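Laboratory data are not the source of any read-out in this text; all were calculated from the coordinates shown. Please read all numbers here as calculations on a predicted model, not as lab measurements. Cβ atoms are built from the backbone, for glycine too; each structure is taken alone.
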Structure 1
Amino acid sequence: MGRVRVSPRRGAADAAAVLGQQIKAARVARPWTATELAARIGVDRRTVAAIEAGDPAVSIGNVFNAADVLGIALFGTEDRAELARLRREGRDRLALLPTRVSKPRSKIEPDDDF
């Protein structure tokens, strides 16, 4: 069975397009061809074209690899130590939350009216 194509919400589509544009601009500024970037991140040239076009079907790992190789700041920082700190903080915050979330069960009122 093939992939299911999901239409992204407007904000997600805009974010993918902006990041794709940043990746393309950084690649061209190097100057690297799409084939050179593809070789550096271990994907096909068509995947690089999809990343740069903001295609939401491209895996987030491939997009982040391209951004990292090109030195594009993710989450507002270029500092790898800062990213590691943010990762630890997120992990610690999630450890305090419940592992599962479920809706409360509705109470069934007994039928006491005789």
Structure 2
Amino acid sequence: MSRVRRGFKARRRRNKILKRAKGFHFDRQNHFRHAATTVVRALHYSFIGRKLLKRDMRKLWILRISAAAKTLDTSYSKFMGALKNKGSMLNRKMLSQIAAEDFEGFKAIKSSLK
């Protein structure tokens, strides 16, 4: 069986990792072994970060809706329950934007729930 030199394929595989390690410090940028472990860790943290971002944004939306609802003498849960019973298609993201930017519109939504 003939020997396979692996130069091209191995270099392409290493360069892919080293390209992702751009911006790292010291050996983590230039040496494949250090760069590979750091890139794997960075990809893992970015995956976790995407999940945390979704969670944090939902918390922010709920907080905004709750604050706007409290100024109108109702609680968040009662407001959202009334919206659900009414069959409204507005989600929390849209409601929080309305509450933050157009409070009169939020008042109109609340008054339409009665």
Structure 3
Amino acid sequence: MLYEFKSRATGNLVMTQKVAERLLAIIGKAPGPTGIILPAQMPAAIQALEAAIAAERAHPQAEEADTDNDGERDPERSPAITLAQRAWPLIDMIRTAAAAEREITWGV
């Protein structure tokens, strides 16, 4: 399943189910076929995403997964995608929608 986030202040944003549900959980929204982020909820949502990104940077488990037992990076594996990379489009959308005082919806 794909999640398509929409706002009248921005273009649409499409994410895979796994990524979208992780980000929704971070901001305290229940994953599901429909939902809304209200402008009043957006500052807290941005803060929650930024805190999760900071926590991931403080404990970089993804880098460990990309190395073998002697600390060498496996050249056959593609680099891990960080939470910051996955969350940036949604953070940008939330910031733009908040500035325009427009909600973000999905599944509507």
Query - Ranking 1, 2, 3 by relative contact order in percent (Cα under 8 Å, 6 or more apart), the structure that comes out highest - result: 3
Query raised in the report: Here Cα extents along the principal axes in Å has been calculated and equals 81, 35, 20, so which of 1, 2, 3 was it run on?
Result: 2
Query raised in the report: Between structures 1, 2, 3, where is distance in nm of label points 7 Å out along Cα→Cβ at positions 7 and 95 highest?
Result: 2
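If helix-only ellipticity at 222 nm (-39500 (n - 2.57) for each DSSP H run of 4 or more, over all residues; to 500) is calculated from each of 1, 2, 3, which structure is the one that comes out at -25500?
2
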